[in-house]
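Pasting the structures in now, so scroll down.
Read-outs throughout are calculated quantities, based only on the coordinates presented, and are distinct from any laboratory measurement. The structure presented is a predicted model; accordingly, all values stated were derived computationally and were not measured. Cβ atoms are built from the backbone, for glycine too; each structure is taken alone.
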Structure I
Amino acid sequence: MTELARAVQAQPHAVAPHTHIEVRGLNFHYHAQHVLKNVDLDIPAREVTAIIGPSGCGKSTLLRVMNRIYAIYPGLVARGEVRLDGENILDARYSMNRLRSKVGMVFQKPVPFPMTIFENIAWGIRHHHKLARAELETRVEQALRDAALWDEVKDKLKVSALGLSGGQQQRLCIAR
């Protein structure tokens, strides 16, 4: 049993007013290595939940499973249930596009798309909405303002996002 699984099992299950994410019997394998074992966890809606543990205990793996980031890599397998508002996101029939619209992740090391600052934000908006150019520009600006980045990049929107500082890349990913 991993440190994470022991820590989760050691916590009494309090009844939350609304469970937003429910993990049941989660097992995860990196090829032959069984790294998450029978994890059960309830995450209530509209509350801050901290996942704390030593390096290598499975915290990041658990978060990656909740976003199915592992799914594009062969040999990585999740079994069990991760329910988001009652629906099992590990079910292959659960749309990745739908999941991405509900669950986002910003990593310690940000990963901007290899395109301009503007396109990093506009890409997702275009994917979900068919907007006139003026409305798209307004939405991109608002997203950058909401992430406290607009004033730093408003004159560099056609520049590659990969040239931003680490902190700016982090805020760009939040805006995206």
Structure II
Amino acid sequence: MTILLESDKDKAIQSHLDELSKRTILIFITIVTLTLIWSFSVDELLRDFLAMLHPCQGDCLNVYDPAQWSAIRWLSALYLAFLSSLPLLLHHVHSFAKPGLAIHEYKALKRCTMFGTVLLVLSFVLMTTTLLPMLFAAGHENHQSVGLSAQYSAVEMLAIATYLTWILGLMFISWLVMFTAGQ
């Protein structure tokens, strides 16, 4: 049994796949372009972020592996590009899904994605400005309490912070998909 909506049109599956491909390519090109744009200013952002994460007084941060620093720079630029492209991504998700959803389903999708996006951005800001500096400070205090000298790898600190924010983002996206599917 199929349910037809008032606005339903008899389209071939290939037309839906073509539309999805066009939207996906546009988002991919946007993310690539924004990654390149962010790559020019990511050094200053990473420097400021390291200053926030810096758990000790003096010079205890070092870059032991310059190649890894480059990888972290690009990963951070990609992450910032993804966050910057969220409005476009949401627009295309809503535009693509709207014809196939009932009105209450579409409203639930919009509500869940908007709430999830705001929650994701707020969690990202809270994690990077409050939680991670507290964790690194607690780790530094633990090192000093057992008499270790503080020498931290800036690359590893940024890698941990970047991976944790990616994990947080993936958890929120997974939660959002499950919650939206339950609506």
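Below is a table of values for the structure above.
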{"quantity": "When distance in nm of label points 7 Å out along Cα→Cβ at positions 18 and 114 is computed for each of I, II, the largest belongs to", "calculated": "I"}
{"quantity": "Origin of the derived value 33 (percent of Cα pairs over 29 Å apart; candidates I, II)", "calculated": "I"}
{"quantity": "Parent structure of the calculated result 34, given that relative contact order in percent (Cα under 8 Å, 6 or more apart) is the read-out and I, II the choices", "calculated": "II"}
{"quantity": "With helix-only ellipticity at 222 nm (-39500 (n - 2.57) for each DSSP H run of 4 or more, over all residues; to 500) derived as -10000, matching label from I, II", "calculated": "I"}
{"quantity": "Which entry (I, II) yields the derived value 4.1 for distance in nm of label points 7 Å out along Cα→Cβ at positions 42 and 74", "calculated": "I"}
{"quantity": "Of the structures I, II, the one that 12.4 was derived from, the read-out being mean count of other Cβ atoms within 10 Å over residues 58-65", "calculated": "II"}
